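Below you'll find the structures, each written out as structure tokens.
Only the coordinates and a few stated rules stand behind these numbers; no lab work does. Remember, predicted model here, so these are calculated numbers, not experimental data. Cβ atoms are built from the backbone, for glycine too; each structure is taken alone.
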Structure P
Amino acid sequence: MTGVNICSVVLRVALGITMIAHGYNHAFGGGKLPGTARWFESIGIRPGRVHALLATLTELGSGFLLLLGFLTPLAAAGVVGTMLVALIANHLKNGFFIFRPGEGYEYVLFIILTAFAVGSLGGGRISLDHAIGIGHLYGWDGLGIAAIGAVGAAGLLITCWRPAKPADTAASS
């Protein structure tokens, strides 16, 4: 087995588990799905309920696909899309470090870049992709498929994200 195949399985499993945990937390942690929907609304993603459900299902589905190594670049696209929306809609304004107030973007950026890497690597030899004969989806093709998630994120942000406008500080001076 080559180092590339080992990297593929390690990254797929790590990213898959992370996304399953992330989606599970949206659905069943803290405020559950209604709380996630309220949070989405609070950052300007509307309708919050629809997007909370879709993001949660995408995170869970992508996570399981990554664990199996099935449709790996497409699963990576799901990760890229959900995390890119999180990066732009919530984390980017808070600076780099995750421990900053409001949580910075280091975590979501790392997840996005890892998803691009996984899309580029493909499922590898230890994957359903390889077992069913679609293991050739890697390299630039895999990266291109993973990048579809960025297109989806852009579409969502353009059509459904309406962040609150900053208070007009000039008027209050």
Structure Q
Amino acid sequence: MSQATESDERLLIEAAQNDPSRFAELYEQNFHRVYAYVARRVCDRMEIQDLTAQVFHKALANLGKFKWKGAPFCAWLYRIASNVIADQAKQKARESTDQLNPSAESSTATDLEAVERRARLFSAVGKLPEDQRRVIEMRFADEKSIREIAGELGRSEGAVKQLQFRALENLRNRLNEK
């Protein structure tokens, strides 16, 4: 994100914190990214729409708590989305165990393990150095090519590949520690 874009985004966030009606601009700028993020993790279209709505509802409700740390606003929205998806998966797991289906219990345990692995992964991505985190988000969340990322970041493709490699190594090490 360029300095001017970063500054514009920060001003827009501050304006929305002071006047919630200004949140619509943040919604418009980030809707497609969040929708795509949720769609890559959830199969049912109605569910995707509901979860995306929940993300923006929670974002608006908690906008006053948002603290600018230099990361793109969308990164905060991705974190909310991952929590909403995990919460929904846990809710589904609880509902399926309530049905007293013995085979559902083993699949529920597997589902919960997958949710916990994803939560650990999202947390580890959030702790990466800024440039590595941005490359990982652009590459895997936004599904951009190395060439597209290099163009947006103003770096060579080799530099982006190196950042991706280091980020994946960092993630692997962090996840293996736990």
Can you spot which of P, Q the value 22.0 was calculated from, given it is mean count of other Cβ atoms within 10 Å over residues 60-67?
P
Tell me which of P, Q gives -22500 when you compute helix-only ellipticity at 222 nm (-39500 (n - 2.57) for each DSSP H run of 4 or more, over all residues; to 500).
P
Say we calculate distance in nm of label points 7 Å out along Cα→Cβ at positions 52 and 84 for every structure; which of P, Q gives the highest result?
P
Given 17.9, 57 for Rg and Dmax of the Cα atoms in Å, calculated: source structure among P, Q
Q
With distance in nm of label points 7 Å out along Cα→Cβ at positions 76 and 124 derived as 2.6, matching label from P, Q
Q
Identity of the structure behind 16.9 (criterion: mean count of other Cβ atoms within 10 Å over residues 44-51, calculated), options P, Q
P
Identity of the structure behind 18.0 (criterion: mean count of other Cβ atoms within 10 Å over residues 140-147, calculated), options P, Q:
P
Comparing P, Q, where is relative contact order in percent (Cα under 8 Å, 6 or more apart) highest?
P
